[in-house]
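Trainee: For reference, the structures are reproduced in the following blocks.
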Structure 1
């Protein structure tokens, strides 16, 4: 009878993957890839679960369909990358740059994305439910069909984001969230207490039955 592979053999095989060059489908689960220059990498459908990419340059890379669940991406840059249908759920993405990223139908659920930069990104259909998005920047981003249910958007900047149709804000925390000029008339899940905490202006359009906050407009947020 053949014996099962030893844990040592399995560990050695995985270690070899950690040292391997980036390629589509690579298995870098749990690998340490921090503080590296990996710009232009092709990592489509790669297994990057729990990998450490803190401070790593991943600009202009491709992550289409990749699994980055629970990966560490603190202060890393994915600017200009393709990440459609990628799984970013539960990542650590403090101050991570997603500027100009194409992340259509990507999953950011329950991710830590405080101060992340999503400017000019394509986030059509992205799932941000229960994500921490304090002070995240969505200026110029396409957020059509994005879901923000139960997300923390405290001080996030949604003004100048681009979208068509409804956005879902069910249970979202919107303390000082910048919504100046936004047409939210078709959005779902909004209630008056949420609006009262936001920063809108005379050009902000709200769903029927909701009123502008009495302290609009807010002063500039220079932090």
Structure 2
């Protein structure tokens, strides 16, 4: 539920948000709690402050264009060995939504790029990787497995670039991934350069200022 809240609470209300909540609710969750979040925490009514009510009506930005910035450093540790699975196919629900994204991108003329992040755990099985390569080939999609090239090409240092012992990248790791991906997108897809677009430049200037303040704060 916590990850659902992080992803969904800040979205503007729309049919898309409604459908996303319906698709991702965990057992025991109710739609009404997403419409009125204060109901989710009614048991702590005597702990509520004015900030709780302010959050109900106006939520501060917590991400940077989708990126949740973390500056902590926790070097990657040892992980339990990967246990064999009875079935290496992805779940029906996961494939259903991957197909939906693929079809939507085709309808909108968008070139979809699939990425495996350089996280060390949970274990990424070779069979899963083969499944993704096959799916990408069948649908004419680019698939990039950053885990395979994390240290050799992306430049990830697992003693410095993760905030939770190897599960996720911290800000320095994320910047390395972004730089690597950016070069591929620029070279392969001939993306338009918007740096001379006044409105776009003004927007990104504000994003950059907020980003730098959070990173260096």
Structure 3
């Protein structure tokens, strides 16, 4: 049975959301909206439940495509994981970009951008039904010969990384801003001003946006 790392990380997510809420309230209670946060958490919980159902079906498709891979990647060597890290993140970049530029996909992704505030709970605010279509962007990963268990592991770690960038409590991070997607970059992505719209689609590596 495959277990997504993001599911394992749920208790950590909950703890960090609570810690962030405490810090924000301590600084200025008016900057925290408990109803919005609880709404995000509920939506996130349901997205995990629906995601599990869609995951069963899309896993079968992934396995079918994997059968036709010209080469099967040896996941017992470090460089295969390094390649998978970049391949998965590049696939995510295009999934995320298309989710903003094509109305059909935006109909799912808009849920993530509809919170009234920007904090860690927004990271778990995901569409319940995005699993209907987003799997298409990851079929090349299967065709490149990465087994399903390895993809699920790496993609889960990618999403775990993206959790912490949904906060206003972390400022700019110096030279890391040139390489990684950071809270600073992602705040721009979630901005509502015209000059900030449709920018910074990266998951982990900001290089895709350069």
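Trainee: Tell me which of 1, 2, 3 gives 74, 37, 26 when you compute Cα extents along the principal axes in Å.
Mentor: Going through each structure in turn, the value belongs to 1.
Trainee: Could you tell me which structure in 1, 2, 3 was used to calculate relative contact order in percent (Cα under 8 Å, 6 or more apart) as 27?
Mentor: The value was obtained from structure 3.
Trainee: When mean count of other Cβ atoms within 10 Å over residues 94-101 is compared over structures 1, 2, 3, which one is greatest?
Mentor: 1
Trainee: Can I ask one more? Suppose you compute mean count of other Cβ atoms within 10 Å over residues 86-93 for every structure in 1, 2, 3: which one lands on 19.9?
Mentor: Answer by label: 3.
Trainee: State the single structure among 1, 2, 3 that was used to calculate helix-only ellipticity at 222 nm (-39500 (n - 2.57) for each DSSP H run of 4 or more, over all residues; to 500), giving -2500.
Mentor: Going label by label, the one that fits is 1.
We did not get these values from a lab; they are worked out from the coordinates using the rules stated. Quantities reported herein were computed from a predicted structural model and do not represent experimental measurements. Cβ atoms are built from the backbone, for glycine too; each structure is taken alone.
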